[in-house]
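These are the structures in question, set out in turn.
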Structure I
Amino acid sequence: MPPDPADTLPALSSPGTALKTDVVVIGAGQAGLSAAYHLRQLGLAPGRGYVVLDASAAPGGAWQHRWPTLTLSTVNRIHDLPGLAFEQALNEGPVETEAPDVLPATRVQARVAVPRYFRAYEQQFRLPVYRPVKVNLVTSRGSRLRIETDRGAFSARGVINATGTWDTPYVPVYPGADRFQGRQLHTHDYVGADEFAGQHVVVVGGGISAIQLLDEISRVSSTTWVTRRPPVFRNLPFGDAAGRQAVEAVEDRVRRGLTPTSVVGVTGLPLTPAVEEMRARGVLERLPMFDEITGHGVRWNTGVEVHADAILWCTGFRSSLDHLAPLALREPEGGVVMTGRLATQVEKDPRIHLVGYGPSASTIGANRAGRAAASELLKLLQLP
């Protein structure tokens, strides 16, 4: 087994000192690992040529923080990273399961299996992932970029940013939120349904995660489902053509500098047997968004009020890009104008690529984006 590259990370005690490399990849989730793989395949040397900085203490990206009941049978889909199949890595050793009397692949926790896959991937290709390293700021220093972290500074000619969204949960502002005497939490903070047993929970959101958590919670408590728009369920198979249309719709937005929308907002929700069962139980009787939060629930302007012990905000995430703020990449509307073959390159500063952003936010999109970002950046920098 190769040594952990983090063990050899230099101690940078002097504020004026920065470790020089050609490319810094920020984040070691699906998109970051894909980009790192392609940088190496294209001839860039680990360390001197590129490094990967990951804020987490262990491999796995955001997957290691998912709720325990998200298993390989309920997760939307896990796509292989380039060069190593997920099933191959999964079958190379024992995996913890929640129920030993059923087939392991149906019950293994995603937060166990995916981090193990990512760890095996980093080791297989000897990727120079340094962790835990939190990137605080990225600034421009002439022809180079300075990456300031909690473990010193780096100097690079280009940056592939793959920080994803997990660390930036989004909760919309509603009147009265500070008066609510129950519990408010986000998908980011969800642990399991049992903690809501016997309570009434308002679940807010129309995405896949909202449906999954609504299903779980409704089995142990009463629920009210609230969404901004009527949900659209997809009864037909989601083929390649539909996938391309969904990606193109999101890509069009980021090319115009608009904030990305979720892919589910374009594709609709899959009408699975679990969803049909929820409908039969009456769980999917959705209400429009409430107008205010009261001390003990939520209220609509029509006078209707629902008591709630908890409000679960399944309202998505925003891209974690605050560390790039000194580069002034955002437009007044809040988006970033993207260019390049797969819309990963920042128009205002072509040395910066965003992967896992906009159309590449899905796992399969992240793979393609990692390859495009690596090849386009090396071409711009005339490397290796």
Structure II
Amino acid sequence: MNKASSLKKNTFYKVDIVVIGAGQAGLSAAYYLQKFGIEAGKGFVVLDDENGAGGAWQHRWDSLTLENVNGINDLPGLSFEEAMKENPEAIRANQAVPAYYSKYEKTFHLPIIRTVKVLNIKEQKDRFLIETNGVQFSARGIVNATGTWKTPNIPHLPGSESFKGLQLHTKTYKKAEDFRGKHVIVVGAGISAVQLLGELSKVTTTTWVTRRPPDFRPYEFNPEHGREAVAMVDERVRLGLPPKSVVSVTGLPITPAIEEMLNNGIMDRLPMFTEITANGVRWEDGQEMKADVIFWNTGFKQNIDHLKELNLVSEKGGVVMAGKAATQVQKDPRIHLTGYGPSASTIGANRAGRAVAREIIATLELKKV
């Protein structure tokens, strides 16, 4: 079952569990649901609003290769290395990872239904009604694995609408060559901002702007640092606080590439401007700078608007999470948010899959696992 067109529009499809999203978090949860005895297609389905496998990876910029990405974490049951033996020449992340996910879906016969966009979820007679752009679904439990890629965070500043140049977000960036000869203001202090600042600086004039001074740390990022970051984000979401980005916890490791950029003056950072003008930006002290492009590398927000009617967000601005992997919604244990908070990273998503499956099966009293 891989095409939404195989089901009649506006009919109802009744299952025990609906997984929303077929990225790393959704695939991991689906694998364990099946492994623990929930029947694919009848017991659970996975809804995905993409045209094909790959989640957010298929939309990453072309220059993001397997050499400069922070590692591809294996999904349970099939290693990335093993899957890529069929296509060893693939080095672009936006090609290699989707190929891996596609192989994974086929290997384990996961019940992915495409292309289905979930618009709203509401409770109805002790079940959840999942309203989509086509087929409607009814489920006893929800595993929300929508991640953040579809909801970029772009700050709104005075004068935003007056800018005559181009404003774009990391989400829509493809390659540096598109900006040759233009002055690009790169905004953001995360890993993506730094990588793309370096890439753009090779073909055009750049200015780096961040809200806070960048937090450089003299170490190379490794799995241990990743686990420490996940643990700190875990603590926040259990208190109902909004998740923080990984870089806010880990800082920026001073890699050889970053050290070279520091030495060349590419990372001479300016504080955040307060206003956007027709031809550039303006700071609080009145200083102005002309620009052709404002490039927002300002992260993403959690993609959970379709859960709004369930009133899950606490007065602290986040969802209070519980369970072994901090994926279970404390207010309603029938709902899991995987790809939220500590499970937003590829490391966290993989670890969360097993816990998600065990906990939702136990909550719904489907089987003992």
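Once mean count of other Cβ atoms within 10 Å over residues 228-235 is evaluated on every structure in I, II, the highest one turns out to be II. When distance in nm of label points 7 Å out along Cα→Cβ at positions 84 and 108 is calculated for each of structures I, II, structure II gives the greatest result. Tell me which of I, II gives 0.15 when you compute FRET efficiency 1/(1 + (r/R0)^6) of positions 60 and 300 (r between Cβ atoms, R0 = 30 Å, to 0.05). Label of the source structure: I.
Here, each number is a calculation from the coordinates, and none is a lab measurement. Please read these numbers as outputs of a predicted model, since none were measured by experiment. Cβ atoms are built from the backbone, for glycine too; each structure is taken alone.
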